[in-house]
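For reference, the structures are reproduced in the following blocks.
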Structure 1
Amino acid sequence: MSPKGADALARDPASVFAALGDRTRLRLVARMAADEPQSISRLTAGTGVTRQAVTRHLQVLAAAGLVRGRRRGREVVWAIEPDRLVEARRALDEISAQWDRALARLRAHVEAE
């Protein structure tokens, strides 16, 4: 994928929800959100998931703009990108507001009859 295509994917809110649709990735995001940046070894500890699998999951999360990896000495530490979660929250808030407005219109229609 070209860098331009990767940037477009990272800005697409659907890519965030697609990435978070996997239970393992959701758990990884939760672990990173609750703690400081972590290495693959630390993220893998106690999960029953291989380092290779965690690495692949982190790559999917990074492609969606949810996490970033930075080299620290010999290892890469991974941290959450909170701005992407804020964007996802805004998208969900807008959907919720649309749903509330639709329900209010339905209620008004039913009560008017």
Structure 2
Amino acid sequence: MISYYFDEHVPGAVVRQLKLRGIDVILAQQEGPRGRPDDVLIARATQLGRVFVTQDAKALPIVFRMQAQARPFSGFVLAEQSRVNIGILVRDLELMALVYDPSDMANRIELLPL
């Protein structure tokens, strides 16, 4: 089972629903101020062994660059707000958490909806 590290762009309703389902989630804003750079948040998620989740497409080039440079990260999920609603986002993140192991998500990029 994987655990998640959410940035400030993921709605609170998603966090609440996943926690109700027993999915392990940490919010970036629990650890520091809002507005920290995505590369800092991705590094922190990796340090914690958690998959980074955002709805901000501006983070995508960072993980593409990390892949190209063979720099490890714990996994990355992008769920663009225009493409996925809260119900689908909760469903897909729950499914991923239950099906994948951390090694499955290492250095992997997932775009939601599945």
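Every read-out reported here was derived from the displayed coordinates using simple, explicitly stated rules and does not represent laboratory data. This structure is a prediction, so every number in the text was calculated from the model and none was measured. Cβ atoms are built from the backbone, for glycine too; each structure is taken alone.
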If distance in nm of label points 7 Å out along Cα→Cβ at positions 46 and 62 is computed to be 1.1, which of 1, 2 is the source?
2
One of 1, 2 was used to compute helix-only ellipticity at 222 nm (-39500 (n - 2.57) for each DSSP H run of 4 or more, over all residues; to 500), and the result was -12500. Which label is that?
2
Given a computed value of 33 for relative contact order in percent (Cα under 8 Å, 6 or more apart), which structure among 1, 2 does it belong to?
2
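Between structures 1, 2, where is distance in nm of label points 7 Å out along Cα→Cβ at positions 30 and 94 highest? Provide the component values of the computation, followed by the final result.
Numbers: 1: 2.8; 2: 1.9.
If we compare distance in nm of label points 7 Å out along Cα→Cβ at positions 30 and 94 over 1, 2, the biggest value is for 1.
State the single structure among 1, 2 that was used to calculate semi-axes √(5λ) of the Cα gyration tensor in Å, giving 36, 16, 11.
Numbers: 1: 36, 16, 11; 2: 19, 15, 14.
Among 1, 2, the structure yielding 36, 16, 11 for semi-axes √(5λ) of the Cα gyration tensor in Å is 1.
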